[in-house]
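Given below, in the form of structure tokens, are the structures.
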Structure 1
Amino acid sequence: MRFSDFLARGAAAAVCACAVSAPAWAALPIQKWQQPSGAQVYLIESPSLPMLDVQIDFDAGDRRDPADKAGLSAVTAGMTDKGIVARDGEPALDENQLGEAWADLGASFGGGSGTDRMSFNLRSLTYPDLLTKAVSLGARELGEPAFPDDVWQRDRQRMVASIREANTRPATIAARAFGQAVYGTHPYGYDTTEESLSHVTVQDMRDFYRLVQPCRAKVSIVGAVNRQQADQITTTLLSHLPTGTCQALPPVPEVPALTKASERDIPFASAQAHVLIGQPGYKRDDPDYFPLLVGNYILGGGGFVSRLTEEVRQKRGLSYSVYSYFAPGLHAGAFTVGLQTRPDQAQQAVQVSRDVVRRFVAEGPTPAELKAAKDFMIGGFALRIDSNRKLLDNLANIAWHNLPLDYLDTWTKQVEKVTVGDIKAAFARKLQPDRMVTVVVGGADVAPARQ
């Protein structure tokens, strides 16, 4: 059957799926098992469309970068699609041939890196003659990357040019200064620079890639496959990776807490001053997760209905947009308040934002604010899981952070049971308004934080 026929069949299936009333997302059974290799597999069967989405995660993210080679994880993951070596009678493929092979299959495979993990994603139709080829090609790309030096030299020059261009932007300067001030020497604060990239070689990539082993894999699968098929797909995808003793990786230190407030006012000729305020927040496995999630929606994560927007934008017109968020990971990711304002208003915007955070930590939300937040978050929950891609993101999050298998089924209940007291107590435990970092790029001098 021609690929165009596959697409037509898939489109017809999509139309049929849309024509049927969508079931309530009341139960999303997650199957979990461990393969003999040690790989952990998580599966949500989603038979409505002939599609498959797979994410494979390894503890090989940015937190594993050497201090003098920041960016190594990211460039290693990015180089895996630049060609594969010849092996077991299969020919070598350069980056163009590899891209054409995926295009011919109408499928995709690619790697990337975040603060904690290196991830690889496969997407394919599940028709047997297509899926078998896509999984086999994915196994080769995952297990047989060529890491060609000529391509790396070319890509490094492109990255250097991009870094130089980014360094002309106040947002880049603010983010770098903020990360360094919040995280100190922790890997979360490492910054990829021209110098750090100059230290990275393809041999460094090959050495770093040894972290990618089947025994360390967490494999998340969503699609029109059953457990037996998912298990075989996982086995094939990991079959070209080297097996070893899989010794425990060295621990990464925790993010140190800040001991005092600090301010950085960085001169920059720009129409808008860029402001970032924050501190280390919390780890993803913290029991305060849901009170902090709901509380932050009220404080600064809810857009135009948040406290920060009310005080900074609506009452005083200091900024078009102001926000706050937590970024929990395997370590304490930053709590961040961010905004842009006229340089001559930066000092006032900083003070108002600090006061809003301080008051929220001290008093918590009102009952009316909490009810509105719960109604919005619970009412919008279905939009978090209304596609295979979103389901995969949630499933991979469950797998990576060892969350309960009924996490999605109980999410709305967890939100519903949060109280005003829970939020007040959680914020008091996690945030210290008088020890926060303040970075202003392009504004006037910033007033010292209140002690």
Structure 2
Amino acid sequence: MFIPFDIRRVSRRAVLAVAAAVLTAGAHAAIPIQHWTLPSGAKVYLAATNALPIVDVQIDFDAGGRRDPPAQAGLASVTADMVEKGIRASGSEPAMDQNALGEAWADLGADFDAGAGSDRTSFTLRTLSNPALLDKAVRLAAREIGEPAFPEDVWKRERERINAAIREANTKPATIAEKAFSQAVYGTHPYGLDTTEATLARIDVATMRRRYEQLIVPCRAKVSIVGAVTREQAGEIATALLSRLPSSSACTELPPVPEVAPLAAAKEERIAHDSAQAHVIIGQPGYRRADPDHFALTLGNYVLGGGGFVSRLTEQVREKRGLAYSVYSGFSPGLHAGAFRIGFQTRPDQADEAVKVSRDVLAKFVAEGPTAAELKAAKDNLIGGFPLLLDSNRKLLGNVANIAWNDLPLDYLDTWTARMNAITAADIKAAFARKLQPDRMVTVVVGGGKP
């Protein structure tokens, strides 16, 4: 059977797929970031580069899970997912279901996505910078952002799919451990909310629409743009993408979300589970992304457990004692103090020893900091690998959006290497002492015995 073949469509897709892979880090090394505010109140951040004929856009709103009512945990995530399930009719423009949208984006050789995390709801657009294609892609993205249909029949089907996924995940020790850890670390803070079948049952499309109208408004948007466009074009793109959202004459501040409360004492939870491996998480609230200790904590964590086979945890837990195949540590900073954690899997009969060794390694590192050799090795690796964080339009977009979202200096990328180089062992020791309390950690062990 003969299948019609559109060589122009294939060529556009090929450019989008291959171009990012051939973009070199040097192309981004000195790209200045421009910033201005639109009449709507939206803030625009632009890194203009002609290295590729591509435009990448990310729009962020303060509409993440931290804004969910506890009884409707998961609202942000499912609302963002439903944005891509169809758009309503507008004037002479017809409604489009999910299939029609997929075909329209394929015809343009462009990509559009919506999603929500703990802090923000984000929309991303990737398209070629060819004026005709760019204009059509922006108009279609504007419709998805401003005119989502939230079809009820689709939501009912999606809810059943998500419920099935939740039921399956809840049988896995990794999921059980993560949920117990989050609840113990975050308590009543929204970061610890758990999406369940019960919370999803309280969410309907009317709830989604209300939430969307309240939080997804132009005056609260942060628009990051990377690619082959001028400042004037970037402003036009941002304006057009937000043009179908309801305008607001007064952009009121959203109510503050309380900070994550520090732990008052150590907590330990052991959950029986018939699994071959015990899943272990040790940790506590960490720090906010805007914290000035960020560089010292990032560098120090590489030495502690973020550097893979060269980290202290791997050396002591895996190499010297064979207690786990892999072990890691890491921070997850956000608008609030995201968790610090140490994680690994081990045989249930070795769990107590592995927990003790991990705690001892952490306590020693917090008390003493890194050695000179460890510090040099960490700097060499992180600084040497920094260009790889900027070697595509998409990666650069993520960095620009990070600057926009966290109100970081516009020269953040240009000064990153110098700031990392300036960190001393004393800086790391002091930062870890300020942020971590090894004697007040949460420890969750799942595994060993039947539930």
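We did not get these values from a lab; they are worked out from the coordinates using the rules stated. Fair warning: this is a prediction, and the values are worked out from it, not measured in the lab. Cβ atoms are built from the backbone, for glycine too; each structure is taken alone.
Structural remarks
- Structures 1, 2, by distance in nm of label points 7 Å out along Cα→Cβ at positions 78 and 246: label with the highest value: 1
- Winner on mean projected area of the Cα convex hull in nm² once structures 1, 2 are ranked, highest first: 2
- For distance in nm of label points 7 Å out along Cα→Cβ at positions 94 and 118 computed as 4.4, the structure of 1, 2 it came from: 2
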